[in-house]
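Throughout, read-outs are computed from the coordinates displayed, never taken from laboratory work. This structure is a prediction, so every number in the text was calculated from the model and none was measured. Cβ atoms are built from the backbone, for glycine too; each structure is taken alone.
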Structure P
Amino acid sequence: MAALVITGILDGSEPAVETDLGDVWFRPVTGGYMGYIPVTYNAEGGPHTLTVTCGSLTQELTLNVMQSEAKTVDVAAEADIPGAATEYKDAIWPLYTQGSSEKLWQGNFASPVPSAILADYGARLRTDGTITGRATGIN
């Protein structure tokens with residue numbers, strides 16, 4: 001994830017960013033706005049164009065994403081559950097396009113997962129010799 005802070009907005013408009021990396025939502029901060037660019041573990045390395053618009057001003061910026069090497073972690077195969085992939089997709093994928101510039105929490109951060117972490121975020125997961133995905137950091 002990369003943060004983008006925009007200051008000096010004179011006309012009161014809210015900024016917007018278009019990029020192939022994902023949706024960016026801005027939140028008001030002292031003196032301007034802050035947005036977070038969702039650079040995922042599997043984002044293609046290299047230059048990515050950010051088209052920033054605020055009021056009548058449009059500017060293109062380049063964000064260079066570095067491809068990282070990740071560990072490979074062997075995990076045990078789990079039994080297939082019919083319909084689980086579809087259920088996950090229907091529940092989770094719509095969240096990728098939803099957002100809010102409102103603060104949606106109060107107080108200190110609390111870990112959403114009370115269990116131990118099996119593999120670091122982005123590690124390649126290998127089951128029976130085949131790479132089956134990447135670790136989310138909460139498996």
Structure Q
Amino acid sequence: MKIRLAPDLAALGDLADGVAAFGERHRIAPGDVMRLNLVLDELFTNTVDYGAQPQGATIDITLCRSPGLTQVRIEDRGTAFDPLDIPPPDLDSSLEDRPVGGLGLHFLRTFMSDPAYRHEDGVNRLTFSQIDSVPPTEGE
């Protein structure tokens with residue numbers, strides 16, 4: 001399933017609807033759908049806020065399913081940026097002492113598997129997988 005979005009925070013509802021429809025179609029556990037949506041929401045927001053997308057560009061999110069696994073690819077034409085180079089956030093300091101940001105990538109690293117980044121032909125490509133928290137249902 002491909003979800004093509006304008007680089008605008010107003011598209012977050014369309015993203016959530018697409019993830020929910022994908023989860024329903026493939027009978028993915030609600031908690032897994034929620035975690036996937038959380039990670040995609042954070043990554044999409046960062047791409048919109050910091051990615052300097054060219055005029056008329058889109059952010060494309062592709063979701064693929066195999067038994068027990070969802071594979072995700074996010075592509076955009078904004079400024080080249082490898083989010084995996086960002087160090088993990090400081091989770092030990094008090095909230096008042098922590099800098100704002102970094103939790104989206106923390107969620108990616110915590111809830112997802114095999115994150116990888118590549119910039120090729122002007123396209124940022126972030127891929128990762130989500131392993132089901134419960135075994136797939138019959139017929140998946």
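When distance in nm of label points 7 Å out along Cα→Cβ at positions 2 and 66 is calculated for each of P, Q, the greatest value falls to Q. Out of P, Q, which one gives 11.2 for mean projected area of the Cα convex hull in nm² as computed from the coordinates? The read-out comes from structure P. Quick check on the output: 0.95 is FRET efficiency 1/(1 + (r/R0)^6) of positions 74 and 114 (r between Cβ atoms, R0 = 25 Å, to 0.05), derived from one of P, Q. Which one produced it? Checking each candidate, the match is Q. If relative contact order in percent (Cα under 8 Å, 6 or more apart) computes to 20, which of P, Q did it come from? Comparing all candidates, it corresponds to P.
Of the structures labelled P, Q, which one yields -2000 when helix-only ellipticity at 222 nm (-39500 (n - 2.57) for each DSSP H run of 4 or more, over all residues; to 500) is computed from its coordinates? Computed on structure P.
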